[in-house]
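Please find the structures below.
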Structure P
Amino acid sequence: MNNEPHDQLFKVRHSLSHFMAEAVQRVQQFDVEIAIGPAIDNGFYYDFLFADDKQIKDEDLKKIQDMMVKIVKEGQTFTRLDVSDEESKYIIEELMQQKYKAEMRDEFSWAGEGISFYLNTIPLVAKDSLLKGIDEGYLHYYEKITAYFVEHYPEQFRDRFVTFLDMCAGPHVESAKEIDPSCFKVAKVAGAYWRGDSNKVMMTRLYAYAFENKEQLKDYLNFLEEAKKRDHRVLGSKLKLFTISPLIGAGLPLLQPKGMVVRKEVEDYLRELHEHKGYLRVWTPHIAKIDLYETSGHAAKFGDELFRVQGKEEAFIMKPMNCPHHMQIFADNQFSYRDMPIRYFEPATVYRDEKTGQLSGLTRVRAITQDDGHLFCRIDQIKDEVKTITDIIKEFYGTLGMLGDYWVSLSVRGEDRSKYLWEDAAWEVAEASLEEAAKLNDLPYTRVEGEAAFYGPKLDFMFKDCLGREWQLATIQCDFNLPNRFNLEYTNEAGEKERPVVIHRAIAGSFERFMGIMIEHFAGAFPVWLAPEQVRIIPVADPFIPYADKVLTQLKSERLRASIDESNDSFSKKIRNAEVDKVPYILIVGEKEEKADGVSVRVLKTKEQYECSAKELVGKVKELRDSRSL
């Protein structure tokens with residue numbers, strides 16, 4: 001969704017944020033402290049600080065929605081005023097009496113930035129009819145404000161009544177008549193620290209969705225409903241894929257046996273894709289002396305995100321990444337240009353002390369298992385190595401059906417060079433090499449300024465799930481920094497010592513996050529090759545359990561994951577249980593099936609039902625598994 005500052009939808013959303021604040025002043029608290037109210041990708045929000053007896057609740061959202069609809073139908077106009085520094089101070093401190101606006105104004109003033117205001121107005125003659133029944137405190141507040149602007153700016157406001165005033169750079173629509181009153185929905189209440197600082201006051205944030213029209217809003221609300229059904233936190237618990245234990249701690253998920261099946265299938269597939277690509281498996285411990293991360297620069301970079309462990313004599317860090325460890329393995333060898341590239345691979349768990357409020361199921365955790373690879377190569381090998389990696393990425397995500405609408409961010413330096421390590425010449429070589437590799441590999445890339453890692457440029461692969469949500473998953477990153485910091489060398493053709501380039505690469509990224517995304521992408525109904533349980537056999541009655549055992553033996557002989565439901569539940573409930581557990585193939589066996597040495601099949605994904613021989617069914621499921629078919 002386009003949300004550029006001068007896009008019409010941006011103007012609509014930004015204007016609606018002002019209408020939200022106005023509605024809050026009308027129905028909740030006329031002298032509420034107002035902070036900021038920007039447009040965002042799916043709508044807008046506004047931050048408030050309410051009096052103790054005026055705190056907003058979920059049940060208050062409807063009256064705010066209704067008042068916003070009324071405000072839009074009033075046809076209010078937006079008028080911009082650019083004022084002097086002195087006047088802006090008076091307007092905010094004396095007229096508006098808004099301390100958070102005053103804090104921002106002082107910052108703008110100190111930086112020498114101009115101050116502008118937007119005023120919402122209605123015709124003065126319509127005031128009594130349009131504002132009939134509105135809170136008296138609100139009316140008195142804006143009568144005083146209107147009087148000031150009529151006196152000082154009579155040409156603009158002589159025949160107008162001010163209904164809302166905000167310090168704002170805009171832009172906005174010219175009139176509320178440009179807004180469809182059915183295109184938005186006040187959605188939820190949340191908490192937000194002022195300026196995002198946990199040491200500052202906690203404010204109340206009201207979120208709303210807004211689109212171009214009612215139909216687009218309805219589509220988005222349907223999307224949210226579908227996303228809610230697919231929430232990996234709900235499905236993960238319901239399907240017994242993973243557990244979050246308060247005794248273990250937030251952000252430290254436990255994989256149940258079924259969840260481990262999914263993860264191992266992903267790991268095995270990635271290992272298979274790397275088997276003949278020259279990767280060497282390594283292993284590194286979970287902790288290291290702090291000296292390692294001070295040398296690499298990560299101690300300063302990650303700061304309070306590091307988990308610190310005090311040994312009897314030395315201080316250690318739970319490793320926040322694998323790369324410094326892999327540098328030590330490379331450094332303990334003597335390599336020549338003929339040995340290059342050296343490719344290390346390690347699916348290892350790293351640890352970062354994320355803030356509790358940012359943790360979420362599997363997608364934001366403190367224990368992160370990465371399918372981490374580090375390649376040490378010559379500069380002239382970068383393009384070929386990137387091709388090898390992109391081939392793996394394409395095959396992996398093609399198998400998952402996610403190559404249809406992906407793009408690649410070529411993340412390069414921004415203008416502020418102080419944020420980045422090493423000299424310009426190396427950056428230019430690395431950026432040019434990645435861009436050339438992207439072209440040679442036909443990658444749908446966009447050059448994005450300022451998104452590079454502090455140590456080098458990168459290619460970030462952006463994939464969409466079945467709901468169209470975009471995720472950054474695979475990544476390829478160039479790094480000249482760590483070889484310098486750890487004094488890594490190989491012997492070149494001239495017999496001289498030379499620095500290698502390090503390429504960091506991950507295909508799935510974090511296994512935890514990837515699993516969370518896959519649970520939602522497939523809504524828990526995994527394709528056969530990923531499904532924790534691929535087949536469930538349901539005898540119509542106990543006498544047919546022996547035949548069910550015979551079918552089960554055939555399935556297990558091909559290493560298929562299958563079970564028999566021998567519970568005391570009714571037949572219909574057993575069918576329902578298998579569907580709730582999202583088992584891809586449900587086999588029903590009774591007298592007819594036993595006589596024919598067959599099975600009655602129900603396919604979860606297609607709802608198809610048919611009969612076939614047991615041997616035929618086993619072959620079909622095996623073929624779907626082995627081909628990793630969707």
Structure Q
Amino acid sequence: MELPCRARGDELLRPGELAGVRHRLRNVAAKHDLATVIACAFDHRTRMLPFIYADTRMVPAGVRGIGAAMVDTGFTKTRIVLQQWNRNFRPSQMRLDGKIPDIFMVSSMQIHTGQCEALIRDACRIDPAHRPLIIAGGPKVIYEPWDVFSADPADPWGADVAVTGEEYVLLSLLEVLLSVRGDGESMRATFLRARHSTALDGVPGLVYSRGGRHSVAEELVDTGIQRLVGDLDELPDPVLGYGVLESPGGHATLGSAALPAGLVRKHSPIGSLVLTLGCKFACPYCPIPAYNQRQYRTKSGERIAEEIERLYRRYHIRFYFGADDNFFNDKQRTLDIVETLARKVDAGSRPHSKIRWATEATIHDTLQMKDHLPVVRKAGLWGLWLGVEDMTGALVKKGQSVDKTAEAFGLLLGNGIFPIPMMMHHDSQPLYTPGKPYGLLNQARLLRKAGAVYMQVMMLTPSPGSKLYVDTYTSGLAYQSVDGVAVEPRIVDGNYVVASRDPNPWRKQCNLLAAYLYFYNPLRFLIALLRPKSKIPLVDAETSPAASDEQLPPRRSKLRRRILRKMKAHLGDSAVQLFGMLGLAHTIRYTFAWALRLMRGNIKRHTQVPASRIPMRSVDGGPASHALPGTPTPPRKPPESKDSGSAMLSRG
């Protein structure tokens with residue numbers, strides 16, 4: 001079930017609205033002097049291909065963006081804690097500037113649900129008189145906000161409020177709360193007063209609980225679907241987010257200071273950049289178009305160039321990954337970005353000449369950009385993750401085919417850009433088909449032959465917020481348990497077979513491993529040493545200004561750089577092979593046991609979608625925007641009068 005869209009014409013914020021709330025909060029920040037901790041939930045059992053390196057070596061754009069928004073609005077006492085780096089962190093023991101923070105935020109993906117719950121539970125152990133306001137957000141909460149609330153009086157835990165949107169929703173919530181906060185009053189006490197009035201109902205993108213005894217949720221109030229910021233130039237500067245990272249370590253508490261700027265690159269050598277958001281395709285298994293309300297949003301080329309320069313000069317980050325859904329989605333907007341960056345390179349800008357970045361696109365849109373790929377390469381694009389899914393188009397048709405995929409790969413390689421295919425295995429696809437390009441191994445072979453150095457293969461799984469989500473459960477396709485072991489959120493990541501009609505689903509699990517083993521293996525490593533796929537035109541092209549290697553004569557310095565570049569190009573393929581084999585070892589370690597369970601059978605299937613057990617309603621008593629079919633609805637109650645709400649807010 002996709003998220004509903006707002007009324008036509010009301011999907012986006014008015015220009016300047018995000019900038020306006022940032023300015024207003026800056027004017028009151030000093031008066032309130034809030035301390036905030038933002039935690040990124042992470043389950044280390046999810047560390048396997050294809051994300052085994054980037055998952056811990058790239059600060060996620062979401063929490064970094066929230067941290068930047070807090071610092072930008074004047075709340076400089078902010079700390080971002082990544083469980084990737086701080087797996088022993090305990091919110092109950094956190095202190096910032098010697099005191100319990102006023103606000104504790106948790107961001108989580110679906111696969112990290114268990115850790116998200118553990119963080120909130122631990123925060124709830126803080127004495128209620130000193131407990132911070134607990135705010136939950138991130139991809140998990142956007143689609144399933146009810147999972148961060150408890151309705152069990154014997155187990156009273158839960159967030160105070162769920163933010164089902166982006167920075168603007170959070171900042172609007174803070175603006176409402178600070179406008180009614182009493183002197184010396186805690187943020188949680190302010191929130192508890194505000195939720196009993198109509199004060200929060202005008203902020204679309206919130207879900208909060210209303211309850212009685214034991215502080216558990218009797219019902220959830222959904223304020224609706226967020227409005228999206230249309231001009232991404234209004235977002236806060238990402239440089240601010242990198243400045244409030246907690247240093248990696250094994251302590252349960254927080255350090256006395258944030259990670260020094262000089263160490264940011266060491267721990268996060270890959271930077272995340274928000275360039276564009278949205279995709280014109282409507283794949284039934286993907287929630288992205290509905291989340292973006294069928295809008296395509298971008299930053300300007302000048303803004304991106306400024307961000308890259310500031311990040312490079314402050315933190316010396318050289319490699320970036322664009323948080324794009326389909327970077328080539330709109331040709332004119334893409335050209336505005338790449339032409340601006342290319343002009344910076346032509347002008348000799350050291351930051352823009354030194355950086356390399358990668359992002360995502362589709363085969364269809366790559367071919368539409370074929371005449372502009374030279375300028376795309378000059379702009380610094382080094383790798384392109386391509387949503388190939390199934391080369392034959394049997395799973396979904398996005399303009400891809402075997403011939404078009406090969407053509408797109410050839411164009412990218414010819415312009416010095418590495419194509420990285422993203423494959424999706426499904427029930428009707430066999431492992432191998434003699435003489436036909438339909439089998440999974442057949443396609444892996446074709447992609448390697450076409451020049452792929454790296455590849456990811458995922459199994460089609462239920463994705464919250466997608467068109468197929470509800471039917472996947474109600475039709476009995478999704479597994480509830482296998483051989484007596486429940487299907488936990490952490491394994492619904494595409495690496496495990498958790499939804500299939502194949503009578504022998506263990507074969508599908510083994511197919512995934514076979515595809516990876518075919519692509520990453522010792523024999524291919526040896527071949528890569530002799531005939532590397534990474535030795536492509538322009539991969540060693542000189543785009544940087546003269547090196548600062550002043551102790552060497554210019555001719556010798558230039559020769560040294562060229563030798564190093566050629567060595568990197570020649571050994572790049574074999575290095576990726578070693579990395580892939582290491583990642584495959586981790587993947588086998590976790591998923592092979594699941595294959596054995598699938599082989600033993602005893603599979604119990606879902607018959608209904610895992611909806612909220614807590615009644616949900618909109619602010620006017622109607623259906624909640626984020627509720628799935630089967631969600632109970634609370635009995636209608638007469639709304640409180642505005643006078644009574646105002647009286648409640650005036651206290652304190």
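A few remarks follow.
- Given 26.2 for Kirkwood radius over Cα pairs in Å, calculated: source structure among P, Q: Q
- If distance in nm of label points 7 Å out along Cα→Cβ at positions 168 and 592 is computed and equals 6.7, the structure in P, Q: P
- Here mean count of other Cβ atoms within 10 Å over residues 224-231 was derived from just one of the structures P, Q, and that gives 13.5; the source is P.
- Given 2.9 for distance in nm of label points 7 Å out along Cα→Cβ at positions 80 and 496, calculated: source structure among P, Q: Q
- Which of P, Q leads on distance in nm of label points 7 Å out along Cα→Cβ at positions 56 and 424, largest value: P
- For relative contact order in percent (Cα under 8 Å, 6 or more apart) computed as 15, the structure of P, Q it came from: Q
Read the figures in this text as sums done on the coordinates, not as results from a lab. These numbers come from a predicted model, not from an experiment. Cβ atoms are built from the backbone, for glycine too; each structure is taken alone.
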